[in-house]
Structure P
Amino acid sequence: MKTYDTIIVGGGPSGATAARGLARLGVDVLLLDKMSFPRQKPCGGALSPKTYGQVDFDISDLVKARVRRTRLRGPGRSRLYLQSREVEIWMVCREELDLRLLEQASQAGVLVKQREPVESVLEGGRIVRTTREEYRTRTLVGADGHGSLVAKALGLGNPRPRYFRSIHLECSVRESCGEEAVLDFAYPGGYAWLFPKGEVYNAGICTKERGWDLRPMLEGFLRKEGVVPASTPTYHSWPIPLGGRFRPLHHGMAVLVGDAAGLADPLLGEGIAYALMSARLAARAIERYLKGETKNLSSYSETMGRTLRRDLWGLSVGAALLYRFPRLFVAFLGASPALQGVALSVLSGQRSPSGIWTEKEVRD
């Protein structure tokens, strides 16, 4: 049975980023994914500066639009325009982004095995059994998303998960999409979005409420925005696991990252920025463990508690206010340029409780 320094289950943004970071340090890494890339991944595909600021290789060819102006709308007639010359949102297709991240991991020396689903994790994470064979590992990373098999196997599952229910589509349109995004908070417990990507719109709705049929709500939103798809669109639904509550994210020599750790922003559901950062912090903790500097990976949970968990809790407070009083929230934001500046600085990572997004040591 082959033994690796690290096995990573899941080849999405968090898994690929952790794998690449470790491989560049000389760690022997095996990455396993049940799918074949490029694979379809439901996502709005909007990258904030917190996300693309962490990517140290060129992805400019993947960017379909660079949005500097967003129209925010609340219930009734409340609306405002949030815009900045400095803060851009990059619109990408997740299939292309995920493939690029995985290719970078492979080029760094990671052994990537696609179409190899993991069936079980044994001996506290020391053995990973797939549909093809068994592998032994010194450390394990669960990057296998919502409902993580690794989390369940190691007793790290969240007993009280919180998540956005969401539905989205990407559709071509008869006219140019322009470069203005829309966020509409006139929906119970959530919001609708419209993101331009050249000749394609990505549109969707997410909500924390239960019992609502989201498809007719999304269709009504598109009609309100005057968006007429050029062909019959395909709808995709998926849960977005939200962060903000502390729980251990390690077990012995195993850690959880990204959606497997439940790290999406509870305000807007942004997940990729937190996936990438958690992967980088996990790689640091694993490096120290493999060098014998620590006895286990508890430092990862501790670091996450001081940084991303702290930031996500702060955003959960803002989310509670926004989704309880959306009309007032949008109205106050529209009436205060200072608050708009705060919103932009939070979006860009220039302002956060932990300050992790601007720490030079983390960015390098």
Structure Q
Amino acid sequence: MPSLPKFSLLGALVAAIALLALPSAAGATLVYVKNPTHPSVFAANDNGGGAFRVGPGSNPHVSPDGDVIAYQRERGAGKHELKLASASGGGSKTILSDFQDSFYFAFSPDSRLIAALRGPELGKRKLVLIDVTSGTVLRTLASGYFSGFSFSPDSTELVYSVAAGTSFPARSDVYRVPVAGGKPVRLTRDHVSQTPLWGPNEQIVFVKLLGAKQRKYGPKNELFLMSPTGTGVKRLTRTKVGQLVSGLTPVQWSDDGRRLLAEFGGQDTSYAVAVNPASGAERPLTKEREVGFVGTALSGDGSTVLGFSGGFEPGPNHAVATIPYGGGKAKTLVKNAFEPDWSR
């Protein structure tokens, strides 16, 4: 596909496709990657039909309205670009030439903004805010060594975790800041808090790194809840975590805040776990551990988990699939594919 001469054309494309009827539910877009040795991003309907190749790249994300795709393209050792494309096709545009840490990325719930990290291969990162329509960087919100960030449900604020240095375990804390700019507000002061995920009903789930002195290979992750002001902190999970694994990381809330998807990770391990935000009860969605189902997204109604089978290491036997949040058999959407996201 030819490249767009100006990013304003992508904005026009996005506006135009909003008027078109999609083959599946309106705004429901699926993105994924094929061919791990020479990865390419693909887009499709959320049932896997109507697929087309977006371009070379990896780790794709789709905006909540289903109109825009963001993904990483490698340009050499340690050099990565952040690219945007219309979900209806028609080319792409590079919006960051120094994109880093693509596993930390967020669209705002209103699909108008992107939060991403930029910087050199080594050293501090800058947390920047990007306007989706123009593809321009609006402002830098913070700098340091980040371990996750998330928009508020109304898209007006961002919560993030950052450390000042590179010590292990990271001495990180959680902050919130208006997307319009301003002084960040510190929410934690324990130096063990990271990976915040802002959910509905005035709750933020985040990770605390526990047991660093007692455990041989590093701390374990446990999920905690707090209010957006940093008050009402309470422990959510009590997970059995072996020495070579790290534990749970929050992935996505359901729209009503009654269901939470998390991922249990560590050495050679990554699999999806359903967590009850009220009780902290945990339920793995796969029996396999090293080659199990990796969860990447939860549908807005909380009924369906999107992910890929075959374990965290991309290979020829992977498949993009869904599993009912309540448990059940996986349904394959795309064979020989991985790293999916959707707007469902």
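Just so it is clear, none of the values below were taken in a lab; they were calculated from the coordinates. What you see is a predicted model; the values in this text were computed from it and never measured. Cβ atoms are built from the backbone, for glycine too; each structure is taken alone.
Some points to look at:
- Each of P, Q could give FRET efficiency 1/(1 + (r/R0)^6) of positions 84 and 244 (r between Cβ atoms, R0 = 25 Å, to 0.05), but the derived value 0.45 comes from P.
- Read-out distance in nm of label points 7 Å out along Cα→Cβ at positions 156 and 284, computed value 4.3, structure in P, Q: Q
- Look at relative contact order in percent (Cα under 8 Å, 6 or more apart) for each of P, Q: the largest one is in P.
- Source structure of the calculated read-out (helix-only ellipticity at 222 nm (-39500 (n - 2.57) for each DSSP H run of 4 or more, over all residues; to 500), -9500) within P, Q: P.
- Each of P, Q could give P(r) over Cα pairs in 20 Å bins from 0, in percent, but the derived value 30, 57, 13, 0 comes from P.
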